[in-house]
Structure I
Amino acid sequence: MGKRYSLPGKERDAVIERIRKTLEERGVVFAVVFGGALDKAAFHGIDVGVYAGFEADSVSFALYAEELSAKLTRVAGIPVDVVILNHAPMWLRYRALKGVVIVDRDPVLRVSLKLAAIDNILLKARRWEETRQLD
């Protein structure tokens with residue numbers, strides 16, 4: 001499964017701050033840290049959701065995520081997985097947007113995307129419940 005990392009609270013905060021500064025310099029619209037690095041004693045890496053300040057196709061976003069991941073891994077000293085939220089599936093947006101906001105140049109956009117993701121999850125839950133009642 002891979003190497004596990006453990007960082008005491010202050011060290012973890014310092015790593016996240018280095019990630020935040022790097023992302024601010026890169027001009028991302030908003031960024032969130034999510035996943036096990038926030039609440040688990042041991043984790044495989046830091047998950048970061050980024051909303052890019054440009055439009056691109058899926059391949060370009062994948063390349064951007066890889067490049068950003070490599071840069072942030074060097075800055076953090078531990079693996080950083082980057083998810084580009086611009087075209088991410090709703091379930092992944094929802095999961096990421098529940099995390100800790102570290103860059104927020106457009107809070108209205110961020111909250112709008114979070115609400116859309118929540119609405120999507122609730123709609124799927126209602127549909128699932130309706131199909132269960134038909135059985």
Structure II
Amino acid sequence: MNKGVIAGNFDVIHPGYVKTFKECKENCDHFTILLHSDPTIERPEKLKPILSLEERIEVLYSIKYIDNIQAYTYEKELIEILKNGDFTIRFLGDDYLDKDFTGSHLNIPIHYISRDHGWSTTKFKNAINKTFQSKKD
């Protein structure tokens with residue numbers, strides 16, 4: 001069985017995520033999301049998730065492409081899960097091409113996902129903020 005995996009915090013689901021998950025599932029038999037509980041714990045410069053871990057799990061499990069979700073808090077946990085998870089393919093956004101990333105030393109084959117859909121969580125959150133700001137004017 002071809003077991004695929006992607007890691008991230010996947011907060012505020014938008015069409016870009018759905019397109020990503022669809023491509024992941026099309027390239028493996030069993031698709032797992034490794035869900036980062038809160039990236040700001042180790043990297044304060046990151047955005048804190050808006051939705052709780054439990055809320056994100058609930059939303060993600062409603063997406064038909066996802067077979068399994070496993071939460072983690074620390075990058076060292078991510079490495080252990082990747083090392084012991086028996087994954088045959090790992091999915092990363094094409095923004096990671098030629099960059100170092102957590103677990104790159106594990107030799108799991110990488111399938112880079114195109115991000116040409118134009119969506120990002122930051123862009124989505126900014127669009128929501130802009131909508132609220134225009135209501136104030």
For 16.3, 54 (Rg and Dmax of the Cα atoms in Å, calculated) the corresponding structure among I, II: I
Given a computed value of -19000 for helix-only ellipticity at 222 nm (-39500 (n - 2.57) for each DSSP H run of 4 or more, over all residues; to 500), which structure among I, II does it belong to? I
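Suppose you compute distance in nm of label points 7 Å out along Cα→Cβ at positions 10 and 34 for every structure in I, II: which one lands on 1.4? Mind dumping the intermediate values first?
On the way: I: 3.1; II: 1.4.
Going through each structure in turn, the value belongs to II.
A value of 2.2 was computed for distance in nm of label points 7 Å out along Cα→Cβ at positions 18 and 42; which of I, II is the source structure?
On the way: I: 2.2; II: 3.1.
Computed on structure I.
Bear in mind these aren't lab numbers, they're just calculated from the coordinates by the rules spelled out. What you are looking at is a predicted structure, and each value in this text was computed from that prediction instead of being measured. Cβ atoms are built from the backbone, for glycine too; each structure is taken alone.
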